[in-house]
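Read-outs throughout are calculated quantities, based only on the coordinates presented, and are distinct from any laboratory measurement. Since the structure is predicted, the reported quantities are computational estimates derived from the model, not experimental observations. Cβ atoms are built from the backbone, for glycine too; each structure is taken alone.
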Structure I
């Protein structure tokens, strides 16, 4: 592939990720309490950073094949993880980030066997891919800002589980999974089924 082709592929994959995430926000994730400040922050940052990432790719028509390949793998990993997590929750959709409602079920199959927040991991892979593709240092803060937002959202969700009727099951589940990435030490530990 030419360097220009890597730019086109990166742009297409970025748009595929963003379209998937946008579709899920409108059609999949529940908003039991409507929109809130956290959701609006994610949306505002997501739109602004998406424009920056797309511009960086469009203005970098000479993406070297190594960076292009790494970025493509990150984008494809993000898409795969996102749709696997969505499929794993198809029968029982989840609440959107920062929703105040109490959890009513615990998903522990699909990518949730390894990580507790595969959607956030998928989003982070997408933001990281734009930086990897372009090597533009000014994109690094976008990755850092979204990381902070997703960590905060994940912590609030974990607090909701600890205050819910699923607290015991969640603590057991948490002991064998990583937050955004699989924990190799926990993967090697003997597994006990989650008590529901």
Structure II
């Protein structure tokens, strides 16, 4: 099955009987969408991700048709939500990974759209803990601040280990000392669209 055939199958499975309805829903010109579905027009990566999200299918399957890698990892929390004490520890989840994921990588579930375009709601943000703060400067990070897990870009670190962090909204948090901070390694669909 080709990419365009998988796109058509995903559209129909999502409940759009006609391509015109899907194009209107997606907010793209019908000619563009129908060209993608007919295979007469190339599909950019960002368009493919948009289709996978809208039609609720794995990006890897839509792009390649193969079964993605199954990876188990720890789900250590949710962004935006207040962190609650969880005595049972992190939940182990199994995900379809569209790319190899290093052992020890942990995940955060994005539960709000406040971190767009850095992270999409209902997706998993992959984090790599235990890195030196100096190695994270100018990197996208996840961090725990005042019992909330947030996402942003680490701008600088002071001599006292205080951080200047820019949120995706553009707001800059000055002189913050997060309880923990981790490098964002990527983002993937959450298993079964769970939130």
Check your understanding: Among the shown structures I, II, from which was the value 2.6 of distance in nm of label points 7 Å out along Cα→Cβ at positions 29 and 165 calculated?
Key -> I
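I have 17 for relative contact order in percent (Cα under 8 Å, 6 or more apart), calculated from one of the structures I, II. Which structure is it?
Working: I: 27; II: 17.
This value belongs to structure II.
If you work out distance in nm of label points 7 Å out along Cα→Cβ at positions 13 and 69 for I, II, which one comes out largest?
Values: I: 1.2; II: 2.2.
Once distance in nm of label points 7 Å out along Cα→Cβ at positions 13 and 69 is tallied for I, II, the winner is II.
Who wins on distance in nm of label points 7 Å out along Cα→Cβ at positions 125 and 141 among I, II, i.e. which is largest? Mind showing how you got there, number by number?
Details: I: 2.8; II: 1.2.
Across I, II, distance in nm of label points 7 Å out along Cα→Cβ at positions 125 and 141 peaks for I.
With helix-only ellipticity at 222 nm (-39500 (n - 2.57) for each DSSP H run of 4 or more, over all residues; to 500) derived from the coordinates and found to be -21500, which of I, II does the value describe?
Numbers: I: -21500; II: -6500.
The value was obtained from structure I.
Between structures I, II, where is volume of the Cα convex hull per residue in Å³ highest?
When volume of the Cα convex hull per residue in Å³ is calculated for I, II, structure II comes out on top.
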